[in-house]
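Trainee: The structures come next, written out as structure tokens.
Read the figures in this text as sums done on the coordinates, not as results from a lab. Note that the coordinates shown come from a computational prediction; the quantities given were computed from them, not determined experimentally. Cβ atoms are built from the backbone, for glycine too; each structure is taken alone.
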Structure I
Amino acid sequence: MFTGIVEAVGRVVSRERGREDARIGVDASTFDLRNVAIGDSIAVAGCCLTVVDLAGSLLHFDVSAATLECTTGFAVDTRVNLERALRLADRLGGHLMSGHVDGVGEIVLYEPAGDAEAGHRRLDVRVPAPLARYVAAKGSIAVDGVSLTTNAVAGARFTVNLIPHTLAVTTLGTLAPGDRVNIEVDLIARYVERLREAQ
């Protein structure tokens with residue numbers, strides 16, 4: 001489990017393709033690696049991956065074909081948000097996230113919000129139609145592993161406000177219309193939908 005509170009931004013520096021899967025190398029030199037070991041779960045751009053090799057500040061992860069089909073952001077030279085798995089004693093600052101990406105959204109609007117000098121940005125994202133029912137106004141959503149609160153929802157499009165701190169410490173500060181991002185909907189919304197279907 002994760003919280004969506006990004007600890008550092010890394011960079012994909014290598015990608016080796018297997019027949020269907022891939023192994024990626026991430027430069028995590030800005031990440032506190034003192035308590036990271038092989039076998040640990042790390043959210044990479046919101047996707048839960050297992051550390052399979054650790055050499056200095058370089059982390060390697062195997063990415064399955066199934067994961068590659070429903071995610072984006074693992075190309076070489078891509079900046080990625082990094083977060084270690086939640087421990088039971090940790091403070092929950094964002095919202096509970098599994099690191100299981102539900103799909104890929106597209107940035108449709110990225111512009112200054114409110115007082116332009118304050119540095120806030122409005123971000124509008126279009127999600128795949130099957131995910132739209134899980135997105136609610138004032139609900140939680142993860143974009144590339146960042147815990148955000150939706151301000152408004154219209155069909156398959158939602159709006160969030162990005163504060164300067166979030167822009168400074170995550171990859172969201174470099175987004176542009178047309179970019180693709182990993183989306184994880186709120187766990188509670190998924191379980192409520194499953195319970196409703198069972199009735």
Structure II
Amino acid sequence: MIFGSPLLARLVSQFKRMPGIGEKSAQRLALHVLRSERSEVEDLARTLVEIKDQVGLCEVCANVAEGPHCTICGDTRRTDDSICVVEQPQDIYVVERTGAFHGRYQVLHGALSPLDGIGPQDLKLATLVQRVRTAGSREVIVATGSTVEGDATALYIGQLLGGLGVRVTRLARGLPVGGSLEYLDEATLGRAFEGRADV
């Protein structure tokens with residue numbers, strides 16, 4: 001029990017369930033909540049509940065959205081000429097920071113991993129195929145991670161879209177092997193976009 005408080009220990013335990021949060025970070029967050037003004041804590045609690053109630057997945061690209069479409073799919077300045085395929089919604093924000101891509105996205109919500117029981121049916125691939133067929137996209141940029149799973153997913157997408165007359169490219173190998181888009185700087189990712197190659 002931390003500092004003699006079962007409630008504080010429970011809050012630490014809740015924070016530790018979050019990805020990337022260890023014991024010490026969880027303790028710092030819990031103590032921050034304890035020291036914060038009541039109004040700040042109430043605002044945080046309200047926001048957490050509102051997110052669970054109001055945020056879901058975009059019907060078009062599977063990005064996070066408040067309503068049927070995300071802000072990117074609702075942006076009329078973008079077209080379906082090129083679709084960037086990413087593993088997770090947070091990857092979109094990494095790509096957007098580069099300013100290198102102006103098309104639309106498809107979020108897979110994972111990558112192929114037979115050892116973990118994740119097959120093509122577990123990813124948002126059917127939506128991608130349907131979009132390419134109906135929107136007449138000219139290029140699909142596969143921006144999955146430089147991992148075994150990311151490479152397998154890219155290869156599968158290349159085969160899946162092979163007969164649809166769309167160019168399928170993969171980000172250039174400026175990405176570190178085993179790396180995730182989430183941790184890349186904008187310059188590296190921007191250069192990877194410029195040097196993408198056919199799958």
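Trainee: A value of 18.8 was computed for Kirkwood radius over Cα pairs in Å; which of I, II is the source structure?
Mentor: Details: I: 17.2; II: 18.8.
For Kirkwood radius over Cα pairs in Å, the value 18.8 is produced by structure II.
Trainee: Given structures I, II, which gives the highest value for relative contact order in percent (Cα under 8 Å, 6 or more apart)?
Mentor: Values: I: 24; II: 15.
Largest one: structure I.
Trainee: Out of I, II, which one gives -1.38 for log10 I(q)/I(0) by the Debye sum over Cα atoms at q = 0.22 Å⁻¹, for residues 58-145 alone as computed from the coordinates?
Mentor: It traces back to I.
Trainee: Let me ask you something else. Hey, distance in nm of label points 7 Å out along Cα→Cβ at positions 114 and 186 derived from one of I, II reads 2.1; which structure?
Mentor: Source structure for this number: I.
Trainee: As an exercise: helix-only ellipticity at 222 nm (-39500 (n - 2.57) for each DSSP H run of 4 or more, over all residues; to 500), calculated from one structure in I, II, equals -3000. Which structure is it?
Mentor: This value belongs to structure I.
Trainee: Right, another one. Once mean count of other Cβ atoms within 10 Å over residues 74-81 is calculated for every structure in I, II, which label goes with the largest value?
Mentor: Working: I: 17.2; II: 11.8.
Largest calculated value belongs to I.
Trainee: Given structures I, II, which gives the highest value for mean count of other Cβ atoms within 10 Å over residues 82-89?
Mentor: II
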